[in-house]
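Okay, got some structures for you below.
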Structure I
Amino acid sequence: MNFIVGSVTTFSWKEPNFNVIYLDPETMLPLDYENYVFDLDHANEFDEPIWNRKFEQREYFDMEDLSPESHFNLSK
């Protein structure tokens, strides 16, 4: 399992973003994974930074959890 992380820098068409990964403290397995994006147009227009949650992986892919087995089942 691999997570491709974002960057807070601006690059052409890609909006600045960051990820939050929630881990089970006992097993260190991922419980959830969220992606937040920066609304650069809004910040430039109103001089106010806004970060919006773009997606939550379990919700977006309708997964029960983020176990390797769940990722495997999603890929089938």
Structure II
Amino acid sequence: MLLDLMANELDVLARTDHPHIVRVHELIEDANNFYIVSELMNGGELYHKIVQEKKFSEKNSMRFIKEIVLALNYMH
């Protein structure tokens, strides 16, 4: 049952086309695993950027929040 739910979510991601959501190119499944072939995203994770910077300007914060909200709106 859990694998079916995961497969469904991965299928949705494979059909997703938005500039602020990582693009999934291929989903591969074997007896034990799912493999996701996705677009290469340079720059690392937002969390690590926040920890590294320790402080964001209001302008940078607004940019990240806007991109996240646009992606959530698209997925909704």
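Worth pointing out:
- With helix-only ellipticity at 222 nm (-39500 (n - 2.57) for each DSSP H run of 4 or more, over all residues; to 500) derived as -16500, matching label from I, II: II
- Entry that produces 47, 26, 22 once Cα extents along the principal axes in Å is calculated, selected from I, II: II
- For the set I, II, ranking by mean count of other Cβ atoms within 10 Å over residues 32-39 places I highest.
- Of the structures I, II, the one that 1.5 was derived from, the read-out being distance in nm of label points 7 Å out along Cα→Cβ at positions 8 and 40: I
- When distance in nm of label points 7 Å out along Cα→Cβ at positions 24 and 48 is calculated for each of I, II, the greatest value falls to I.
Read-outs throughout are calculated quantities, based only on the coordinates presented, and are distinct from any laboratory measurement. Predicted model, so just to flag it, every value in this text is computed and none were measured. Cβ atoms are built from the backbone, for glycine too; each structure is taken alone.
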